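In the part that follows, the structures are each spelled out as structure tokens.
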Structure 1
Amino acid sequence: MNDYERFIAGIKKLTGIDLSLYKEAQMKRRLTSLYEKKGYHNFVEFLRGIEKDKSLMNEFLDRMTINVSEFYRNAKRWEVLQNKILPKLLERNKRLKIWSAACSTGEEPYTIAMVLSNFLPLSDIKILATDIDENCLQKAKIGVYPERSLNEVPPDIKAKYFIREGQFYRVKEEIKHTVAFRKHNLLSDPYEKNFDLIVCRNVMIYFTEEAKDYIYQEFSKSLRPGGILFVGSTEQIFNPARYDLEVEDTFFYRKK
């Protein structure tokens, strides 16, 4: 067993996270730069450090999960969600069950709430948002973001739902109340059922084909018939029928 394999085994025992399901070259490169910055010489030393130091564990999780996000990322796709997808879903059910999976620091679920506010009162909007990284979830709950995160936000939405605080913007409490944040590991934790909409964008690119296959199968089981899976702009599903899905629009898939 080489030192990275020992690291994988140790992290799985410590956290339940199976790094073997993430693309190895990407993950090793990212983590090597972190342990070198911290003064470690190999993965085994780095593991010992993580076992002893909670803050190092949090830095490891942050580095592992990337956490690059912004509001209304790839704005044209959000327009499709607003103009085509949501009206159809709302025709069938006014109380949509929605999951923002791998939500990072909260920009995505808050964007979903803002888009939905065009159709429903905020009191009728309930979104589950999950991530593996508790640091991210804490930041999401605080809801304060640098200006660059808001580059794609329509001006009227920015004025309506954000409060400027110096160089930062705070999401208003009425939007925060629409989202419930929870820790969840897509590769090992159980999935809730009967979702109308699952949004999982820009995270599948970090997983192996085996892991992606598992996650798409689980997402499909979690959607009610006619429910929609919304994926990222580099994550087109080339064989949706394998998961009992069909193309609704580019990067949107409907459960059969």
Structure 2
Amino acid sequence: MSAPLFLVDDLPAGPFGTLTGPEGHHAATVQRLRAGETLILADGRGGSATAEVTAVGKGTVEVRVLTRDATPAADPRLVVAQGIAKGDRGELAVQAMTEIGVDEILPWAASRSVAQWRGDRGARSREKWAATAREAAKQARRAWLPVVGGDPDCSTKQIAARLSAAAAAFVLHEEATVRLATAGLPASGEIVLVVGPEGGIDDAERACFEAAGAVAVRLGGEVLRTSTAGVAALSVLSTRLGRW
């Protein structure tokens, strides 16, 4: 089993360091790491270090850095505008997409989104997505932490602006005739993918996105849930881009 990963604000500057705060508590109290065991520290910005535990205190872990690594940012960059879904479906989508390798997630307030992010509730909901992405990145041993956009969410107009600026833009739609598996992909830049909520994407939204330069695509003959469609699409893109 690979060494557990812990996210830190900054990697140790020298050969020794101390893991504190929530991550230190998790390492010392929950995972009960012991001297001699190995862990990975990552700053979420591509930097990582493999380290050996030298001592364990109350909520703290002392480490000695063994090796350092710097993972370059992915290019093309994969961005998913995920329609806000009810219940835990949005968080399930965020978790799985993070494990797959998404680089940025935009919570999209689609017209057919049953759940509405407003005021304090919206801020809490966005924070849940960010926390889910953080934990999934740790589980997947990712050096880069996905960005969760929104303030707290993104409007259709804001999503259209991202599509317009992207190197390639796609909208998953069950009536599309173009398959994502054969759609043209750029060698560099940003690829933005739109995934609708439970009720799908309405005609006005699709027209807005296509006017911004997006291509409507489908995965296959099946209609997937909002919590799985983005994961399936990212799997296709990751294979085609050589990430997998």
Structure 3
Amino acid sequence: MCRHIAYLGPPLPLGQLLADPAHGLLRQSWAPRRQRYGTVNADGFGVGWYAEGDPVPARYRRTGPIWADLSFTDIARVVRSGAVLAAVRDATEAGADGEAAAAPFASGPWLFSHNGAVRGWPRSMAPLSLSLPATDLLSLESRCDSALLWALVLRRLRDGDEPGQAIAETIYEAAGAAPDSRLNFLLTDGETIAASAWGDTLWYLAEPGRSTVVASEPYDDDPHWREVPDRTLLAATRTDVLLTPLKEPTS
């Protein structure tokens, strides 16, 4: 059920991060090594990146598999960035709006991805949807669970929550409404990364003072990759990584 990755560090070509590694996101689209649910991530993909001096990221998203997009391969060879979020998708529901359902979702400086699935969708999330302003619901990019989860996270960010708090509180809401959901989130503003391990794998690779990578699974066999325990919130910059346990929602 999807693979995603975020990077903060010195600018590098997108291809060096996503395509060149032996087990990078490109290969994870058809041969993930640690994916617990689903086997092929061919239902769309997306990449978001930040240009120097511009806080609003660019996005490149498509409906088909990443390995079939020759234009992306060419773009990834020359586009460089020091902050990236990318994902490949294995759709939970067939026909869920194509490109519009492919992460990353975006608003202002934010990029967001969800790896997982909401149990009992859409009925289970109907009560939570009522907490959103009508304009937010009418503005959803897609009718999939990830788009609604993003709207819930974004509402909290706009209300002043810190990124980690916005993720944690949304997880508690969603897990309370739909127990046994898988809620691995990845959020960046180009300067920080907030992520959750809730039902699926999450790893990070940190070179202190230089770069941080957070991903569903390692893209190579570097022994410095560290697995994030389940039910954990990760907060990272280019220099630090902080892990905080997440509690189970109370009934």
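What follows is calculated from the coordinates using simple rules that are stated; it is not laboratory data. Keep in mind that this is a model prediction, so the values were computed, not measured. Cβ atoms are built from the backbone, for glycine too; each structure is taken alone.
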Top of 1, 2, 3 by Rg/Rh (Cα atoms, Kirkwood Rh), largest first: 2
Structure (1, 2, 3) behind the derived value 20.6 of mean count of other Cβ atoms within 10 Å over residues 22-29: 3
Identity of the structure behind -12000 (criterion: helix-only ellipticity at 222 nm (-39500 (n - 2.57) for each DSSP H run of 4 or more, over all residues; to 500), calculated), options 1, 2, 3: 1
P(r) over Cα pairs in 10 Å bins from 0, in percent, for residues 6-157 alone derived as 11, 35, 28, 19, 6, 0 - corresponding label from 1, 2, 3: 2
